[in-house]
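Computed from the coordinates by the stated procedures, all read-outs in this text should not be read as laboratory data. What you are looking at is a predicted structure, and each value in this text was computed from that prediction instead of being measured. Cβ atoms are built from the backbone, for glycine too; each structure is taken alone.
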Structure I
């Protein structure tokens with residue numbers, strides 16, 4: 001391994017036939033017709049200017065790890081025993097002052113240690129074992145840094161074949177979906193990006209491409225992921241209707257305050273038709289809904305804009321999830337250190353209540369009556385401004 005130190009300034013074979021190492025090698029050489037990809041362009045480089053890579057030895061030595069290291073040849077490679085145990089990243093309160101810089105300049109490579117598939121029932125039937133956690137974007141309400149401790153760069157898992165083998169066995173064991181549900185009428189839906197953004201991950205490696213290609217072969221299952229980043233490279237992957245992309249949208253003024261380093265909301269909406277034409281199922285996440293003065297007017301304007309911009313072919317297959325803000329007391333303190341303006345919208349104790357999460361931390365959600373009123377108000381706005389938008393669920 002190339003060694004470095006100090007901080008930067010600013011798996012098993014696939015018994016079910018879902019994946020092979022030959023696919024991984026072939027995917028690495030895939031390019032657009034003109035030989036250029038978005039991930040080589042200036043926008044991608046602004047989002048990810050990697051200067052240091054912390055890597056577990058096995059991850060660095062894997063095929064995927066070597067591909068990633070070669071992609072960022074100027075980055076220092078620093079060996080670490082555990083992707084969760086990097087002292088100057090995890091548990092270091094000083095990183096609050098470098099919140100965005102760490103995301104842009106630092107990358108972590110590791111191997112997954114668990115490969116379980118968890119039931120969900122809301123956005124998807126199942127939560128797949130992810131191939132990353134963390135993100136280069138910096139949404140002020142993101143749930144992932146609550147677990148990682150004062151720094152949330154992308155950690156990429158390199159044991160791709162083990163993850164896809166686990167998924168293949170799970171899909172094969174389920175057989176066909178006998179009863180339709182709100183997740184999908186016919187297919188088992190697997191969320192492949194619970195702790196990151198798959199569109200951004202594609203700027204780093206072919207992990208997202210491998211997942212999309214794998215589900216293309218599965219007539220009984222679909223991949224699904226939410227994104228706030230428009231990555232044209234994903235249009236080349238020919239998902240053949242077996243991947244659902246969910247563009248997260250919110251009023252543009254809210255996004256400029258809260259969705260730091262993401263694609264502008266109008267760009268996400270405008271991209272929907274291109275992704276549909278490329279073979280994706282396209283849904284929308286109305287997420288998060290932040291209750292603030294004037295929020296209903298702002299959401300009404302957004303829905304009207306979507307109705308004006310989206311072509312009928314997108315509307316005819318679109319569905320949406322309404323997700324009200326969930327915040328966190330620890331994240332509130334972190335945000336006060338790097339983006340206190342966001343907390344004026346996110347931290348509203350007069351209309352919020354605390355609830356203990358599964359991992360033991362205290363989350364903050366809108367009070368039950370406030371939340372119910374907001375869901376009802378937004379549902380009426382959808383009926384009025386975007387009646388074609390079928391709401392799958394509200395949370």
Structure II
């Protein structure tokens with residue numbers, strides 16, 4: 001066999017081997033069971049135009065960042081009568097903020113090195129020296145460390161915390177003493193809680209909260225969004241009787257919610273489908289729900305009542321063009337088979353590359369109509385906003401993972 005013919009044969013054999021290997025990899029990926037069992041979901045249309053109250057601006061850039069590298073994922077906030085602000089972070093810790101000082105209160109789960117270090121034990125009025133990083137090394141430790149999501153103060157000045165993994169807690173904000181009110185394992189109606197999230201306390205002391213999914217925990221939130229299931233619930237807890245009641249079920253990743261001023265209804269975000277519903281608590285419509293905002297400009301997270309009587313909504317991800325595709329979730333939502341394949345091929349941590357780094361807050365009227373919006377088109381102050389908590393003239397902006405606390409110094 002001459003050299004030229006030999007080279008040609010080797011080349012063809014090499015090409016055939018590559019094809020065989022690629023085919024084997026493709027078949028292998030196809031046969032591997034997918035971790036998700038998605039349902040198709042089709043939005044009503046493209047996201048609404050950026051005009052009128054949704055017109056692009058830079059008003060969300062007029063703020064500053066606090067505690068950079070010290071707080072990661074301050075998700076939700078509450079404040080006492082003395083102006084102390086409380087928040088929880090992704091490493092399972094609770095903190096008290098007074099102006100620009102930071103005090104560690106307690107660890108929701110086990111206080112082990114993988115949950116980050118606090119340097120000191122809780123101590124009344126003791127200013128904390130915070131290390132460069134307070135975050136554990138992996139979300140695999142979240143169920144062990146705990147993850148405080150919704151938190152509010154009750155009438156006795158005690159912190160009520162919805163820990164995504166463990167359940168509802170009452171915590172002394174000065175000593176850090178924890179009392180488990182209702183465990184996630186116990187759940188409600190025979191179904192354990194999988195992902196506790198939003199929390200509010202009514203004027204009569206009843207605690208309302210959401211379980212975003214009975215299937216996926218907080219650390220697998222991207223699976224929850226991609227699967228687009230409706231396994232979430234809105235529940236209530238009576239602190240006198242200890243009874244938990246299911247108020248709404250079959251919800252698409254119910255997240256944050258807020259009461260109206262007189263508590264005749266609440267607005268609730270269904271994050272995975274970009275929708276807000278109104279649930280009536282009083283009057284002739286009590287116990288019924290209605291859609292007030294659909295096909296939103298982005299995916300809503302927490303909802304808070306402003307001192308103007310309006311509702312402030314943090315947008316976790318906008319439905320604008322991503323870095324590689326037009327709205328990524330819109331693109332794949334109708335195709336369950338594609339979703340199953342994608343999660344086998346792409347690590348969860350890579351999905352952020354496909355999402356725009358864009359900060360957005362919406363202000364809604366009582367009927368869910370958009371009356372104003374604040375934008376940070378370049379993410380210079382923040383993006384992926386989870387909460388918009390008003391304290392006087394300042395607005396504290398939450399996130400699930402960002403390593404700083406953005407503060408908007410005015411609503412202008």
Identity of the structure behind 4.1 (criterion: distance in nm of label points 7 Å out along Cα→Cβ at positions 309 and 357, calculated), options I, II: II
To which of I, II does the computed value 24.5 (mean projected area of the Cα convex hull in nm²) belong? II
Computing distance in nm of label points 7 Å out along Cα→Cβ at positions 165 and 293 gives 5.9 for which of I, II? I
To test your reading of the models, identify which of I, II gives -10000 for helix-only ellipticity at 222 nm (-39500 (n - 2.57) for each DSSP H run of 4 or more, over all residues; to 500) when calculated. I
For FRET efficiency 1/(1 + (r/R0)^6) of positions 101 and 317 (r between Cβ atoms, R0 = 41 Å, to 0.05), which of the structures I, II scores highest? II
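Given a value of 16.5, 46 for Rg and Dmax of the Cα atoms in Å, for residues 77-276 alone, point me to the structure among I, II it was derived from.
Answer by label: II.
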Highest-scoring structure on mean count of other Cβ atoms within 10 Å over residues 221-228 (candidates I, II) is I
